[in-house]
Structure P
Amino acid sequence: MVIITAGMIGVGKTTLTGLLADHFGTQAFYEPVGDNPVLPLFYENPKQYGFLLQIFFLNRRFDMIKAALADNNNVLDRSIYEDELFTKENHKDGNISDRELAVYEDLLDHMMAELNQLPKKAPDLMVYADADFETILSRIKKRGRSYEQFEENEGLRQYYHKMWLAYQGWFDQYQVSPKIKLDLQRYDLSEPENQKIVIGQVEDALAKIQ
């Protein structure tokens, strides 16, 4: 059983990943944020660091999904399957050139071909964490990473809204594995009762698959 979590920044993926890993007694693979030297630079100057950031993330996510698919049980906080979403949105914004996008897509194709050679070729379930945009903003503000704050940066707020909209379409188009959408606005994971409900929803989805 390999579960991947997906969703917008600030929605609660990391909390969800830890919750599911603890419940199922398995390893959690977390998105490389705290040890990412490029991410703060990207927030300061997205046009200069857009391509470098995506290559950094792609390399890390490739290593993570290979390690996860090579094992029987684990949970991933964001995966290689949603990496291209960020790259294409950065390309639309002019942060990544046409040539850089072509290099990225060629590299991604080679990585996906390698994954297709593994005994286990895809996760068992994708768990998508959802919430409305204002809830996303309040959670970004609450966790307090300085480079993520948008109160005096309307461009960053607009970027968040654009990514929030893009994620809605990404979930609909995702076909790599079975999927489930969790309402983490209604079921705020800071409440223990909501944690039980969410775990139950994931267990029900896995039972249908198995």
Structure Q
Amino acid sequence: MEYSQHTKNILGLQLPTDPRWANLDYLSLEEILTDHAYCEQKAATTCISLIQRYSDKVDLVNELAPIVAEEWGHFRAVLHEIQKRGLQLGKQRKDEYVNRLLEFQRKGGHPQDRFLDQLLTMALIEARSCERFKRLSEGLSDEYLRKFYRKFMESEAGHYTLFITLAEKYIDKTIVRNRWKEWLAFEAKLMKELTPRQDRIH
């Protein structure tokens, strides 16, 4: 109950991770590290795309530029961890969770609506990643990896906050908060529909 309440209060997520994913005794370290590496890579490239698409938004460019470097640094850190342990970086796999979020984005209508949904998608991905990293930081038997994922958890929490802050900088806060509630409700429904995969971060 305490964990669920923390998730709701801090990140806004309406549904905690399925216990089947959190059964870390059955987690494949090679697979989860591989998926994590590609998540960091995609985060970096998505921020680059946002900078390219919205280069006229000076504050967004200035805020996301260091995030690109940070996310790529995270990719390198996870890759180093894989190689240090004698594991292999596997192939990138389809991320059904992210793909379903992308389907929920508004594609037509006003450009502001599309811009908002792109930022909120990133905020939600960072929030769920933060929640998953918290699970890993508390549940893994390897003390080094617990600390490793604690750092990632703290970083993702900051990124989640940044994307919400950027949205409210450019768009009326009431609009942002109302749409965010819709996103949270959709994500909770999605989490119930998806089968938990212990080889994936999401």
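What follows is calculated from the coordinates using simple rules that are stated; it is not laboratory data. Small disclaimer: the values here were computed from a predicted structure and weren't measured. Cβ atoms are built from the backbone, for glycine too; each structure is taken alone.
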Re distance in nm of label points 7 Å out along Cα→Cβ at positions 12 and 124: value 1.1 computed from one entry in P, Q; matching entry is structure Q
Comparing distance in nm of label points 7 Å out along Cα→Cβ at positions 100 and 132 across structures P, Q, the largest value goes to P
Matching -24500 (helix-only ellipticity at 222 nm (-39500 (n - 2.57) for each DSSP H run of 4 or more, over all residues; to 500), computed) against labels P, Q points to structure Q
Ranked by distance in nm of label points 7 Å out along Cα→Cβ at positions 92 and 140, the structure on top of P, Q with the greatest value is Q
